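Heads up, there are several structures right after this.
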Structure P
């Protein structure tokens, strides 16, 4: 008799549990049920476009503090002017910025081929595909004259880097397309083309 009461109690408990599961699961179709880690689904972080009372201006997305440099960014504090071009020539040197290795030179060649050769040509003679379609030819790196004065073969690291960053004449800026370290590799390769 004692064993029968145990089976009845266990059976009744199982029926109650099953009924409560069925009843609670049918209650709300949109309910996800119990959540093991609700912070995985409902984050407390602010989205960049949300208002945020933690800052004085009420914005979540904040401008970086003045004078800071992002990780992986190389500062180039020369303005887009003739004076900036001349100052870059005098004080911006590859030796202090990047190791001149065969690997960097090879990467510079690939970058030059991708970004520069359409106008400058594969050997820097100003005979790229764009020129063949009727656009004005840039001067040759080895024999041409710079529009800013002087021979192209005498362009310094800073002058070439400044030109890639800001552009000159028909050439636009490549600052948004070529990373600062990659520009240095291109400068390294252009020096090879100046010797041709």
Structure Q
């Protein structure tokens, strides 16, 4: 497993070591001991989630707040997405900055998103199956979100505006500055 820290402290790209031959391939997608050693964290994942989406879907930007904040380890089982993490930690030197990583069934990359970040993704392939581990249980009352197309964040979702598919809930979310007062 190769771990690459992004410019956002604590946010890592995880590249598994893949072994292939004429039968196909094998890789270890998660090993808690190695993950915690290589990321210098003590993350204990307690919930797995999976979603299916079609091309042009944009989900996000979402987070849980307070005692229900979640760290996530995300990956794509089928298809291709742009995965985005936004640093929403007010005391962080990269507060308000984001990282965008292409995750796909071909590259098998994963993104570790620590607590205090917003998260979202857009689907680039015809369909995508998205899988993620969380280190805290979901709590509806602690949900928070930011509008995906906030110009202050400048995220390139790589989806043409006329092709965007966004939930009714996500389209009315506030801007980053309305919530975090940069």
Structure R
């Protein structure tokens, strides 16, 4: 029996995602959950961006947003399907499929109807959202948005996920350990 068994009383598979605008601490929380022995899937957008750079496209999201979004959608769909086959009762994923649509809304670009269909066919158990947090926000070569843009993206994430009927659970600004405890406590309810 897992040392975290008290947190998980349900038998069915829980696929839980952690969302939020850029620089809100998602990857740090995922790393903390991994360190505690949880099954977690990392954000894949950096992988997609780095692969594009190898092919000579400096910023795929800016230069070819639809292609970037298609690649992310496929990668996140694969993560969801892989998570369903995990032996673990709970799987955490850094960002979900609807994030792709939220970013497309943010840039004002259109996308095929199949994007919406994929969002409706792949349903997550719980959604935790991290609020914008200027004190921890850092921009880098893969995170080109400034803090104001990050807040706009956050609004699109909320709108998109709520549009699919999800109840978003906001994780308070706190230490990484306390944020993780908050998430684990919410899951045990």
When P, Q, R are compared on relative contact order in percent (Cα under 8 Å, 6 or more apart), the highest value belongs to R
If Rg and Dmax of the Cα atoms in Å is calculated from each of P, Q, R, which structure is the one that comes out at 16.2, 49?
R
Work out which structure the value -12000 belongs to, where helix-only ellipticity at 222 nm (-39500 (n - 2.57) for each DSSP H run of 4 or more, over all residues; to 500) was derived from one of P, Q, R.
P
Comparing distance in nm of label points 7 Å out along Cα→Cβ at positions 43 and 115 across structures P, Q, R, the largest value goes to P
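Each value in this text was obtained by applying a stated rule to the coordinates, not by laboratory testing. Small disclaimer: the values here were computed from a predicted structure and weren't measured. Cβ atoms are built from the backbone, for glycine too; each structure is taken alone.
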